[in-house]
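What follows draws every value from the coordinates through simple rules; no lab data is involved. Owing to the predicted nature of the structure, the values given are computational and were not obtained by experimental measurement. Cβ atoms are built from the backbone, for glycine too; each structure is taken alone.
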Structure I
Amino acid sequence: MTQTENPLFDMAGRLFSDLCQPKDLADAGTGQWPDAAWSAVEAAGLPGALIPEDAGGFGASPVEAFSVLRAAGEHALPLPLGETMLAGLLLAKAGIAIPSGPISVPSTDQPALKLKRSDGRWTLAGSLRHVPWGRHVKTVVAVADFEERPYVVLISTNGMAPDCADNVAREPRDSFTIDVALKDSEIALSEFSRLDLRAIGAAMRTQQIAGALSRVTAMSVRYAQERVQFGRPIGKFQTIQQSLAVLATQTAAANAAADLAAEAVTEAGVETLAIGCAKVRCGEAASLGSAIAHQIHGAFGFTHEHSLHFYTRRLLSWRDEFGNETEWSTRIGQAAIEGGPDRLWYGITDIGASR
């Protein structure tokens, strides 16, 4: 299914177009929480796109649900929609009630989280690092290991003072130091490991990168057609045409990689290596595409008044979240080494073979 054949993608795109005008994005960049935008997104039911119908969600396939994030990236939606979708999936699969409102999931691995059970009670201590929109959400979902088994934990951050920080796009990426007792209703065995969680998060970021690159490419083509130098549009110059061709190639590669990542999240499990390959490719495309777009726009593209930076700063942030190119390339390399020389070619061709 292409994005143009996906009604969920079309519906989300129309909604995000109304919610993500330049002033809305600029206000979000100053730290304002877009409450009206979140209410509209929640009213449309989009946070439940990945949640099964019997748990109150859309019950959409991962490919369909992830298209919502492609549209979100295309419009630079300044909300933790992907994180809330992922949290809802984790909670629903674990049989934990899903709270209302935005929910976040840490964008880095959390090995420092220590889950313990004593006298029939669960406790969780450690740090939650790089929590998207941490200061604006009341709950965070994570996966912690206990006796070599993964558990989903629902953590209330209400009343906690976060260590506030922002990413390059000026979106909150906060951290919390926690030492809490968990109710039985806030913890359950997880269908997903910590690596699965990281991979699904990476798959989400590939969608957003692909969407944002599509918008950046459209903006660059339009600018090249409108900007006149030496009596003709700059798009008539061969060097600009070559740059646009490279940008379009990177965007096409990112969209193909994002498709691979979406299809790697299935009912049967999470194909982490396929997602890792997609995240590496999308990260490369984000870096190259952002640089080319700013080169085409020249100095004008660096101004705060122009909308290009709303997308390129997010691209440069998303490429590093839920694992950057180095981390995923290392995992892929380690898997190749463990498979041995006889499995190398089969390992490469197996990735995405069923698609």
Structure II
Amino acid sequence: MSKTLVLKDERCLNHITRSGHPESPKRLEAIYEKLKDDDIRGKFSEIKPRVATKEEISLNHSMEYIEKIENTAGKHFINLDPDTNTSEGSWQASILAAGAVMTGIDKILDKSANNGFAIIRPPGHHAEMSRAMGFCLFNNIAIGARYLIENHGLKRILIVDWDIHHGNGTQNSFYNSPEVLYFSTHQFPYFPGTGRFEETGEKDGKGYTVNVPLSGGQGDGDFLRILREILQPVAEEYNPQFILVSAGYDTYQHDPLGTMNVTPEGFFLMTKFLKHLAEKQCDGRLLLSLEGGYHVEGIAESVKCTLRGLSDEETDISSDMESREEDRVSDSNIESTIEKVRKIHSENWLGLK
């Protein structure tokens, strides 16, 4: 088996959204077609995920809510909130999406693969314990983190969320826990309205939520600086046993719901950075799960570049990172943003002092 694993299933296309909805099956269709390109084929192995059981989903969601979603199976359109609906195939798609994350975790932990990408839908990082929200039904990445803790006995999980929207559901799932370090870059103020600098966790989880709210317009170099100057020292101190990524592509430069300027090459470099970090900290254990991204051609090309980053054998990326940062920093205020995060979190993380 290739060292990089792709988890995909055509049944995830059967989650149908209303006409004109940005989170449409076309996103996944374009990605699946792009995976056939000659220059990427052979760099990864594909497998179909198993479905998640209701008991596994209940690691992060209430059973009442799970059964509410289950009861939509076979029914036409049911509105869960103004942005989120189910269709006949949504239940099956959602349990495959959650199952894909757990399948990937198992394959990486048993060394069948080094890293992987669950290319699935519906997305998940807005889903709360008992509430669908922001196109999301079940919180796939949070279920995966719970699964690592409860079923595999891990105690330090790093979740990196680079979607343009803050992952409120993921943050809330672990806000009081040191077992998950949640790190998010996102536009603020923007949907869903959470993710302020000052949201840092509570009780035993104080300091284990690191939010980097951005004004919009940031590009490749800005994100690379944030990863190198904030995430890296925190992650090295935290020493995660597994890294999960909420991989949203609505920071792509032409996304209709976004205002960021990240290029497909930027996603390649961010992925390379996280791959290198995982190799240093946790034996390469790295799994991405698809979140947002609504420019159909852009998300397909960006996912392709992400897979290039996951499968690339080159490990020394420092000089390339630094040159790209210098060439591509587009926000003159990015330094003040980084300094504010450092100031807030310096009492929690020595590497930020």
Structure III
Amino acid sequence: MDKRANPAPLEDSPQRAAERKQNHIDICKRENVESRSRSHASYFLAPDSLPDFSPEALETSRSFLGESFAWPYLITGMTGGVEEGQRMNESLAQLAERWRIPMGLGSQKLMLKDPSYKRLFDVRRVAPKAFLIGNIGAVSFNYGVSVADVCRMVDDLKLNACAVHLNALQEQIQPEGERNFARVGRALEELVKVSSVPVIVKEVGSGMTAETCRRLFECGISAVDVGGNGGTSWSVIEGKRGDPLTQRLGELFRNWGLSTLESTVECAPVCKAFGGVLARGLVATGGVRDGQQAAVLLAAGAQMCGIGLPFFRAVMQPPVGLSADESLEQEMQFFARSLEIAMYCSGARRIDDLAARLRKRSEL
């Protein structure tokens, strides 16, 4: 008799998926959904009390996936498939276009299941020049989504890149979870061969080891997003959607995995080793809450830093007296200005100069 306590997931459908997306939005708006990593404090930037250049000489531009961006920030894919998510994505896309940074969309699996949902993800009409990154779960290749479906999605939404997310923990906790990740690597290899745009593979909160990073680059992908813990915990979010057992499991795994900084330190050498003629990108997402933290991650080897929850809350819960767009603009200004201050006060005129200023805090 099989005694494994692995109950069958709830049957999924476009309607249930849409409800799930709305659940995610509601929970993130009102609940504490962050994990509790403190590893960002283990590294810091050495101060330069006598920076010998003007603040106007700071260079914050960054090359990523063959494109040049004004800032080393990437808006991570958050949600979509519901009216509220559409409004948020439109505001984010317009911000990305104004500030010349890339933007990721939430998972488009719902659109692939039911084409009528396409309009909820189609932000190109409000941000024609934005660099947009699509998003689909890797496990979906085992549950009815084909490589051809993803390629069609890229064309339909006029995307500049495609992200495939790894979310084994989230799927294990999610009541409707798709839990079998076997042979997903083969699908990634096939997608890379036929995709017309760069393929990114991203974690969503558990972090990434050097071994996983290496396996992904061997599949031919263009960039990895380590998606470490310390930010939004999808284990907690899915737990709050379930029965008492699911809630306990979600909370148990709140802090599961490697932090964003730990993952970046592990994966940066792998990224460099696979550089060669075709440079491979490294994105650090998970718990990035200001430009000072971003500067440390960039110094540790990240090419870009992903921001999610702060932008989500800026749009969905703007301060009194501000519109959603004004709140979002204010948040972006905070991230930009705090990065500039961290760079200048550590004597780093360019982002690449930050690496020489990185220090590990002594254990006293």
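Highest-scoring entry among I, II, III, by mean projected area of the Cα convex hull in nm², for residues 158-333 alone, is I.
Taking mean count of other Cβ atoms within 10 Å over residues 166-173 as the measure, the highest value among I, II, III is held by II. Of structures I, II, III, which gives 35, 24, 18 when semi-axes √(5λ) of the Cα gyration tensor in Å is computed from the coordinates? Clearly, the read-out refers to I.
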